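So, here come the structures, one by one.
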Structure P
Amino acid sequence: MAISIERARQFYENDSAHDFDHVLRVLANAERIAASESGVDMAVLRTAVLLHDIARAEQQRTGKDHAAEGARRAREILANEPPAFVQAVSDAIASHRFRVEKPPQSIEAKILYDADKLDSIGAVGVARAFAYSGYRGERLWAEDGNGAHTAFQEFKRKLVKLKDKLLTPSARKIAEQRHQFMVAFFEQMAAEVRGER
């Protein structure tokens, strides 16, 4: 591995929805997916996972795309590594966002994308949505939105779509149960907010 977990940890100062615990969960997801895929360069994959959100805090401060900026910073961090390795890591980081112009091409980039999205659904995904909403000072619930970025709005706009956007068969299989849990959770919460349950 070109970068250790300990070294990667020093690059993170993010909110609790995108902190280093998120990175470690994405790494576990990526290793699980990779076990079902062939031709995966695990050094590229692990390095890309460990560095994929290093520019997230900067995006919060400046509005710069964290994937593009993270890819740039990864090239600096890995400057002493072979150029092909650096390019593969950088490309994977640059294409890991849900809203991305250039979709992931390599198997490592596809696995990073999928592993990151799996951490956005299921029980962990629900918890992260509420953590991020709280970090932004949003209300607990706003069904209609009205400009709010509540956890429910994140679910309606993005999270409910993720399982159909995954790129690898193994990630799609993992996503099924997580998706069902998440849908059931928000249905239950909506019913409770309305006083129906």
Structure Q
Amino acid sequence: MESVTVRNQTIRLQGMLDMASANCGVVITHPHPLYGGNMDNPVVMQMAASFVKKGFTTLRFNFRGTQGSSGMYDNGQGEQTDVTAALQFLADQGIKSLFLAGYSFGARINASVVSGGYEISDHIMVSPPVGFMSFEDIATLPSTGLILTGQEDEIAPPDMVQAHINRWKIDPVFHIIPGCDHFYGGCLDLLGEILENYLKSDDKK
């Protein structure tokens, strides 16, 4: 694993790259920076570990204005270009198949990127914050293969997530983790197991 800088025009994003495969790579995005979210969040770290176990190259990074990344919080707009810059960084490393995975705020930003037409191999959302942020501008989410949330998640309530899945007319694997809230306390191992089982499917690599 190595510390890297992802360049987004004048913005310099602090990232951690774990180079494992030239075939498949994933960009993993973190929770809301104004509420303490960063790339070292335990859920983000668990997601990265699960991808590494399945042979993926992983890149997690801090959004603009977060910890060692330059710039300022941009209300979700500039953050979308942070994501595309990170995806381009992986592509520049020779990664052939690009995945995008996000947790909470990160999942919301990724949804904007995917719905905006950026082509990726697979899109994974962990606790998309439909109870906290509006998703009404997201008309469709192509390539979305897996969505997870907790049964007790008040920020990503399962019924609200399901309603959006229906509206987007997609058919992802949708896991609701019993007894789990938005912060995945005591549920990280199960989260990792679900993600790894999904990624081991033959058509995922």
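What follows is calculated from the coordinates using simple rules that are stated; it is not laboratory data. What you see is a predicted model; the values in this text were computed from it and never measured. Cβ atoms are built from the backbone, for glycine too; each structure is taken alone.
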For mean count of other Cβ atoms within 10 Å over residues 88-95 computed as 16.2, the structure of P, Q it came from:
Q
Upon calculation of helix-only ellipticity at 222 nm (-39500 (n - 2.57) for each DSSP H run of 4 or more, over all residues; to 500) from the atomic coordinates, which of the structures P, Q produces -18500?
P
When distance in nm of label points 7 Å out along Cα→Cβ at positions 8 and 128 is compared over structures P, Q, which one is greatest?
Q
Here P(r) over Cα pairs in 10 Å bins from 0, in percent, for residues 40-79 alone was calculated and came to 27, 40, 28, 5; which of the structures P, Q was it taken from?
Q
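With FRET efficiency 1/(1 + (r/R0)^6) of positions 72 and 184 (r between Cβ atoms, R0 = 41 Å, to 0.05) computed per structure, which member of P, Q shows the largest figure?
That would be structure Q.
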Quick check: 15.3, 44 is what I get for Rg and Dmax of the Cα atoms in Å, calculated from one of P, Q. Which structure matches?
Q
Quick check for you: by mean count of other Cβ atoms within 10 Å over residues 112-119, which of P, Q is greatest?
P
